[in-house]
Structure 1
Amino acid sequence: MTLKDIARCAGVSRGTVDRVIHHRPHVSNQALCKVRRVLEHAEWTPNLAAKALGSQNVYFFAVIFAHNSGAFTADVLRGARDAEKTIKAFGFSVQVETIIAYTAEKQLELLEFYEKQGVAGIAIVPILDARIIAKINELDAQGVPVITFNSDIENTRRLCFIGADNYKEGRTAAGLLEGLVSANSDVLVIAGSHALYCHEKRIKGFFERLGESKKNLRLRAVIENHDSDTESSAILHEYCKKPGPPAGIYLTGGGAQGLGEAVKHLCGEKPHIVCHDVTPETVRLLCENVIDFTIGQNPHDQGFLPLQLLFNLAVKDEHIQKEIFYTSIDIYTKENCGDIPQISMPEVDAL
């Protein structure tokens, strides 16, 4: 019996059957009893592995990024490709998509496209938008599992989130800057995008930790750079005018190279900088004493683990035990960053 057959016999939706089979929440007791009676009567057990191996069909998962962040995206993609190596023997493949800018419309189009293509599961860096929230909930109702990674989103029925504790990352950045700058100094936050929950949580953690400082540090501004090197450079030049450059800068996302190059050309005392991710650019700027700290978040696991969990759910019927899977928060300096990693650009289609 297929899920459609079971749903028809039980008088419920296909999504309800999927949630019962995979032990997921949001099922009424009445619907649960109906589905279980049909399953017991049919002596039905899921066996997608055998189905995949014995058919000509190709089952696939989709990985959807919110933005192509260069080397960081490449590291995440490397994790996704490593996961694909372990599941392709079962007939599964992985489709990867990204978009040029943080555009909810394009991300929504991708979700709808893959739904129509019969995707077995989706891993996504979701953009903060009511339409994305509604679509994730709709996919869950249709029996398509969704996992968020790198950046989470609230009020959805996504299965789980995989990524760093962004609030703690922000607090960590503020604590690092506090130890670098003098009392009564100004600090500037250059934010990747307010369209991502991870950046908003980093800003919140940074701001709250800054308020606890006994150094009376002042937040001069929070400016979006959309992970752009060009915008990072322009923002620094603008905020280095009177009354002078800030003593510290926190970069929540991409754009480190543009910011670093602009800092090199400043006259006088240069600001201390804390940023994120271990990329060739951030490592080089650490070695050149332009950046003081960068905070890593294990991007490889953020690409690997969502696909592993989706595969285990589909093939082994292993339901996910936790709602949050936090990756490590690692602090790197010039002394411990190691050699510059050789990172190739990701093979993704930008829409």
Structure 2
Amino acid sequence: MRLGINLGYWGAGMDADNLAVAQEADRLGYSVCWAAEAYGSDGPTVLSWVAAQTERIDVGSAIFQIPARTPAMTAMTAATLDSLSGGRFRLGLGVSGPQVSEGWYGVKFDKPLSRTREYVEIVRKAMSRERLSYEGEHWTLPLPGGPGKPIKLTVHPQREHIPLYIAAIGPRNLEQTGEIADGALLIFPSAAHLEDTALRHIRAGREKAGLTLDGFDVSPTLPLALGDDVSALADVFRPYTALYVGGMGSRKQNFYNQLAQRMGYEREAAEIQDKYLGGDKDGAAAAVPHDLIDATSLLGPVARIADRMTEYAEAGVTTLNLSPAGFTLDERVAGLRAGVEALERAGLA
């Protein structure tokens, strides 16, 4: 099992620290450094900056938002980043959510599965440097009846095949991800529930495409906090868990809330959402069960984290992406180093 680092969203006064974290992960032998985007910093700018100041670590988008760019622009960006980084780019895609898609980008959040499938097909075709033509439900290239003509990408990616990941949570999205992608970016993964909540759906998609899980990257992100008091460490992540389970998306379309329900927290997920959407964020955080946080994070001393890493490896995770907690650079770097130590102690390095 490989290790990755997830920088999350850029900004909030932590820019210099984020670069230092990426550089330390590079020095420690981490496999990949991911950066996110929502409605603040954009992913490509951050990743190009990190790639320019690291040597070996891959840089990946977790994620580029599908409503933010045309598929041809994403192919251009991926090819450019792969070329500039010396073949170290991984393309992660996702549909975002209804609030961001419609409120920020002005793109209707409908038919996310067919939209994602078409987007991936166009991106792959463009990155292969074929002349680009496509007829689908969501995109038609070139536009009919006009001056447009099929054009091919002029930038040469470093690699013939840039790894393509999809951020997936729901069963149908996970199945399609297994069918059309090289990896799945997962959030709030529980080792005990990974087979039922994710892998069986991914496996079904792989089988539909005549493939197995061999070579497919199961790539979740987990918060990490070091210390002896596991209960106190879990409390650090209460607001984070409450935000996703209670406040992301709408009441009808919150994928994280639905995931918590599939993990057996139906009543708790409803309470968290009711309180969060009602403006009681502290109450929502207090309603998050300790067991849910502990099951979807790496908490405790190195020995306990090593045991949890073993559980994830045995469950089928191939790249474990860490998000070390800490308000200082020293705390976050300590988390990075503890991740490597735990991986080696577990015999997984």
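Please treat every number below as a calculation from the coordinates, not as lab data. All figures in this text were calculated on a predicted structure; none of them were measured in a lab. Cβ atoms are built from the backbone, for glycine too; each structure is taken alone.
With respect to FRET efficiency 1/(1 + (r/R0)^6) of positions 72 and 272 (r between Cβ atoms, R0 = 30 Å, to 0.05), the largest value across structures 1, 2 is given by 1. State the single structure among 1, 2 that was used to calculate mean count of other Cβ atoms within 10 Å over residues 144-151, giving 25.2. Computed on structure 1. Once mean count of other Cβ atoms within 10 Å over residues 32-39 is computed for every structure in 1, 2, the highest value turns out to be that of 2. Kindly point out which one of 1, 2 the value 25, 10, 8 was derived from, the read-out being semi-axes √(5λ) of the Cα gyration tensor in Å, for residues 96-135 alone. Comparing all candidates, it corresponds to 2.
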